[in-house]
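What follows draws every value from the coordinates through simple rules; no lab data is involved. Quantities reported herein were computed from a predicted structural model and do not represent experimental measurements. Cβ atoms are built from the backbone, for glycine too; each structure is taken alone.
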Structure P
Amino acid sequence: MVRLEKVKTTPEWQQVRAEIESAVLDLMEEIPKERPELQVKTIDEMQFSGYVRRRINYFVDLWERATAWEFVPDGRDELPALLCCHSMTAQGKDEPAGIEGEPIMALAQRYAEKGYVTLAPDCITAGGRVSTGLEPFDTKSFYKENPRGSAMGKMLADHICAIDALCDCKRVDPARIGVVGHGFGATNALMAAAFDERIQACVASCGFTRFADDKDIGRWTRDRGFNYLPKLKRIGRKRLSFDWDHILALSAPSPMLIITALNDTEFSNTRSCEKAVAAVTGLYRLLGAPDAIQSFVHDGGHQLTPEALEVADDWLDRWL
């Protein structure tokens, strides 16, 4: 496994980066190579004070259309934009839109009020994409139809389509696109930031523990419920040639804020996250962006706290 702190030159990083990217993609197995033509359609829209909220849909593959809430502030053009990845909530996109769920998780609504164009799509198995007869976040139907794929790879492909949909909005400045998420949403935000160069800033809250340190490595390969990475169960973590610090590195030098909790009941190893950030800090320095990676630790448990949100606000305003 490559030790990132030993990478000393930009050409060396380019070679190492290609190796990491190949290894991560291999773990995610079969991912569609061609993006579909979106054909974005507006289903309905509603005007609020300061912004319009639209329900849109667009193709994420040749056959399926995903639905998302799109928020567009009134007035200005060339606006910064945010992909808001929902947490592991059955409501899916409705929680970041502020329609259902925890008010503090209404990230798409929050940042629209702050002047960002925002998009909150449903992931597979959540919101309007729950398979008939199955519970939310049950991937059984997905694997029946995609035996050579992975849920993580599918979500990555879908979120790249979501960035396409954001760019389809004429009010968006394509050079000022970010991604934000908590928990399940943070995991997806980190993967999107790693593989989509259009993402210029990322905020990820409580989204990972390094594979090497994870006391519950089976969280990624559940036989029931949400199975992120079936191949990980087949090969075992000892055969992995990368860890989460390498995934963070794929985003460099784009700004990255990692939020963790000292008493996170889901990802309990806060020191593991800090270790990952520390491993990437030298690479950010090498690439001329020493201030573009930062961690923020709180003691509010596995949730997005008001204090953490204020730090996220400052981070996004600074870089977008």
Structure Q
Amino acid sequence: MEQRSIIRTTRRMVLAVIAAAPLAAQAQQRDPMRRIGVLMGGPNAAGSQANAAALVQALGALNWREGGNLRIDWRFPGADAADFDRSAAELVALNPEVLVTVGMPEIKALQRQTRTIPIVFAGGGDPVGRGVAESLAHPGGNVTGFSSEDPPIAGRWLQLLTQISPPATHVAVLYNPGLANYVSYLPVIEKAAGSLAVTVRAAPVRDDAEIEATMAGLASEQHDGIMVLPDPLTIAHHDAIVAMAARHRLPTVCPFGLFAAAGGLMSYGADASDLFRRSADYVDRILKGAKPGDLPIQNPTKFELVINLKTAKAIGVTMPLILQMTADAVIE
């Protein structure tokens, strides 16, 4: 009797295991929900929406589906530093596996909250000079990503100002002296100026008053122009820069599309949405076990030219047809 009881019990156990096997297999096939946080701040709300869409699309191509096997917590703070810190603290408190962000102010805000959660940036400039990475090839720490800055592009900025009619022959270079990234741009600009027969002068600015003084001084010269270097300060003051350039009828070339959208003559710089598409690869690799400090920081590979024909007409500048044809976007 005891042996029969043991056999019946064993059969029930085997049958239970067999019955449970499909359920276990289904559970294994389901992808576990993973979690990332995204911090996108600053004045370019329209750009943030496009970048967010590019990130989600690229993650989807890598089989990370928002609401499926991936939860994404979004924060879109304003341009105020306090908003950045508050949003960064909220995201870190949610304990995501990866944080995705844009520029240097956002990176710094996140690093003030965590030195362990991996941070992937899509647009930060001079990460080594700003102290968030040990080197481009081996970032170390918890930050890696895709830089929006590429100093050789400065030669192209100057060239664009010489291709308009009348061409600019006196160019002021607006930059923030409080950050070191301008050091890598100025030698490139000076070298290009020699071959293009352009006179350039450095124009360090820290606020609207200094921007206005530079614009007013240059407006007294003939065939003048403005080059704006990429920097959190120039981005924060982009509306003032564009407005003053229009008032003094100065052609400008700027590093980001938000300048041209706000009324600047031209912008030429890294394609921000492309940087977010590329950042999805790093998110994927980190979720699969890679360490951010082992993933090299990469330079931009895709650039976009935006021309504002409405501004050109208003300040009396003619944009050559060939330049318009090569533009990625023309504002009319």
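When volume of the Cα convex hull per residue in Å³ is calculated for each of the structures P, Q, which structure yields the highest value?
When volume of the Cα convex hull per residue in Å³ is calculated for P, Q, structure Q comes out on top.
Suppose you compute FRET efficiency 1/(1 + (r/R0)^6) of positions 72 and 88 (r between Cβ atoms, R0 = 30 Å, to 0.05) for every structure in P, Q: which one lands on 0.65?
Of the structures listed, the value fits P.
Hey, helix-only ellipticity at 222 nm (-39500 (n - 2.57) for each DSSP H run of 4 or more, over all residues; to 500) derived from one of P, Q reads -10000; which structure?
Matching structure: P.
When distance in nm of label points 7 Å out along Cα→Cβ at positions 80 and 280 is compared over structures P, Q, which one is greatest?
Biggest value here belongs to Q.
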